[in-house]
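Structures are listed in the sections that come next.
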Structure 1
Amino acid sequence: MKLFENLIDYSFVSTFDIGLLRENLVIPIKNNGIYIKCFTCEESNLNNLNFSSIIEEVFLSKNEIEFFLSDIDTRISFFNYSEELVKIADVNPILVKEFFSKFLNKALVLRSSDIHFETLKESMSIRFRIDGELKLFYLFNKSFFSILSSYIKMLSKLDVTIIRNPQDGRFSFNNMDFRVSTMPTINGESIVIRVLDNLDVAKDFSSLGFSSHILKDLKNILTLKEGLVLITGPTGSGKSTTLYSIIKELNSEDKKIITVEDPVEYKIEQVQQVNVNESLNLDFQTILRNILRQDPDVILIGEIRDSYSLRIALQASLTGHLVLASIHANSSIDTVSRLLDLNADNYLLASTLKYIISQRLILKLCEYCKGTTCEKCNYKGFYGRTNIAESLKIDEAIKKILVEKKSTIHIKEYLENKNYKTILDDGLAKVSLGLSTEKELFKVVNLQ
């Protein structure tokens, strides 16, 4: 939390030779006339900076200081924008737009998936989620938040005057869509912008990082005319990207594809996407109740969340439709247990369920520094993520176990006897190839 507690005076930082700061691993924080406060690490050398005042050191890791100083020019530029905007009585819309455009471009260059604007007790922070991990990038004067908040709400067609209630909206920038969520907090407000990167959806299977045996099953799924296919995993495991990639591959003039999503994140040409909107009485159940009347060939259900949505999915897949859906479960076998917990009929499940793919995203070792940390990976040693997965094909033996209402332990024993490749096996294979580390693997895979 030390970073949050220290609002840096960049006008003071600008009085130093930036090259010298980088060389000596020192970040000046402020000068109050009596002492100078600095971020330092064990390798820092304060003597080379010839400070004439008392020094108060705040310790950071070497990687944090290197990360900070690698981006110092942008930090100073953003600080100057914030100071200029805060001090003028009437907000300059051109200047706000200029700042926000440069800021968004920076976030996109860094491959951010989410941007968090948060009011703190004494300041405001901006954090980026990159490769699934949240990292603090910028701190500003707290008064700058209201300027940014008003501009973001205006872009998103939200009510600028509402700060005590949550709001949801979206906007576009450089042919990319962004989803906005605002939430009141005890310190003011929190705003999160989700980057809806259509480039992820444009990827084909081979670029998603799946192993060859998973790719083979994904290609088999494309040949199905009916049945239920489930993509499982926790939040942030890449389920949506996989589902959209399947839809993209299936999308053609001779297929009617309809999706039920809450909310629609990525727009796909020709696919009929339905956005759940309970304020318009367009809830999940209403949509599912009427979806078969649309004469679809393929149905995508964003998430099977209850027994009703599961029942519709099973009925649709039984009557000649291919149904794709996601569901929260830890593994393929756990998914079967979850379906049975939702009161799925065993015989119906055996007749309709075709594949369960359980997946996770794991950090990849940086290809530029091979894990030793560099500017490209923000001094973390990892750059990007890859998929690890397991694919369970519902074959005749598993169907028999389901129809006979035997426990999922029998499925597990059957799979062990046929050397089934689990998600852990897939992850260990990628670790052995030098793509990641065991430490990162065990962060996302349950060993039980």
Structure 2
Amino acid sequence: MKKLLWFRRDLRIEDSMLLTTKGEVLPLFIFDTNLLNILEANDRRVSFIFERVLKLKADLKAIGLDLALFYGTPLEVFTYLKTLGFEEVYAAVDYDAYAKERDHAISSILHFHALNDCYLFEPNEVLKKDGSPYLVFTPYYKACKQLYTQFHALKYVKADQSLANYDYDVLWSIQNGIQKPLHVKLESLGFASLHVNILEPQKALEIFTCKIDAYEEKRDFLDEDATSHLSVHLRFGTISIREVVRYLVALKKEGHQTEPFFRQLIFREFYAYLLYHFPKLAWENYKYSPPVSNDEEAYERFILAQTGYPLVDAAITELLKTGLMHNRARMIVGSFFTKHLMLPWQKGEAFFAKHLLDYDASANVLSWQWCAGTGIDPQPYFRIFNPYAQSLKFDKEARYIKRYLPLLRNVSSASLHNEAYLLHQAISGYPKPIIAHESARKRFLASFD
């Protein structure tokens, strides 16, 4: 029986669950028009994915396979492939609302095999004694550590496979039941070709070896290069979570401090787990409905990096220029958006979803709910980050701020952490703070009285 191997969040051949499927196979990737049609032509994620798909295709050819490329909706593509005699499809799990609806539709026409290739644990593997899911991270983390064995990080080895006969040399557009060959280039999809400068995953791991012992101490400092740079690779599966964990195990045996980073990997698992068990978290508040202003002018100033808060504006500029944002900056920005500006977290989440290169629905949604204080196991609603205190602590010399806001390069770092200076001194080309911190804090808290 011929089998379809649907690459999605697992764009690699090493340690691939898909490649453990024996028999005659047709590996494929679908450029999903349901997703692409809502993106702008210069979306850098599409360029990154396209580059990685072409690399995957080359890597598959090197081991005697290939990758069929399709452009259309998954339902149309698999409806067509069913007419060619395919009855089974294998794919890595995905838990966001669109993915679950999509996979359910595919399972109605083909035997669908979901593989847990993106996470260490199955969503129903880590449960409380009464069979219900954990709602607080720390007990979940402890349960994961107790459950974890070497089998969770075993390396998967390629099975004996033969390549199904197909035309792998073109990009197949399948729309309204019509198959049309296209040139294998990004412009065929209607997108501009942009180079995305991202370290190869194994190189990122190699470099991280020198940083991991200081990770817990330095990871929050905005001007330090102390993080792993693996978020994009874990999002698209250009490296497996198991390979990363095996790397940590090896470093731990050498005496390195690995637990702080492992804890962050389990946070990633926890967010996916929560979205699986509580899918309405993608759009609904879990704890309470916070006050919102829906101030369009405030929203516009936020997305244009014109709030007058240097750290916030630097972080938004980093996002717009690179598609990335430091994790500490994400927390500060999320708190500022939902509490200083009193804008709905859903709107901030959608803005991040539009621009983040490493966008992952579960991580993004749950992080925004955490910032807003509305989600499962969030920060308390009354905890409001002071952006000036945060920048003084985590960017004391304002190197991060000035890297992304060069028009502030001649302003002293002390002044950039000082609201009184920013409120009363004119800085050419840069706005005054949109609202004073203490005024914003009191306004937000007063709405709960």
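What follows draws every value from the coordinates through simple rules; no lab data is involved. Values in this document were obtained by computation on a predicted structure and should not be read as measured data. Cβ atoms are built from the backbone, for glycine too; each structure is taken alone.
State the single structure among 1, 2 that was used to calculate Cα extents along the principal axes in Å, giving 82, 50, 38. Attributed to the structure labelled 1. The greatest value of distance in nm of label points 7 Å out along Cα→Cβ at positions 40 and 280 among structures 1, 2 is that of 1. Match the computed value 10 of relative contact order in percent (Cα under 8 Å, 6 or more apart) to one of the structures 1, 2, and report its label. Checking each candidate, the match is 1. When distance in nm of label points 7 Å out along Cα→Cβ at positions 96 and 328 is calculated for each of structures 1, 2, structure 1 gives the greatest result. Which structure, out of 1, 2, was helix-only ellipticity at 222 nm (-39500 (n - 2.57) for each DSSP H run of 4 or more, over all residues; to 500) calculated from, if the result is -10500? Of the options listed, only 1 reproduces it.
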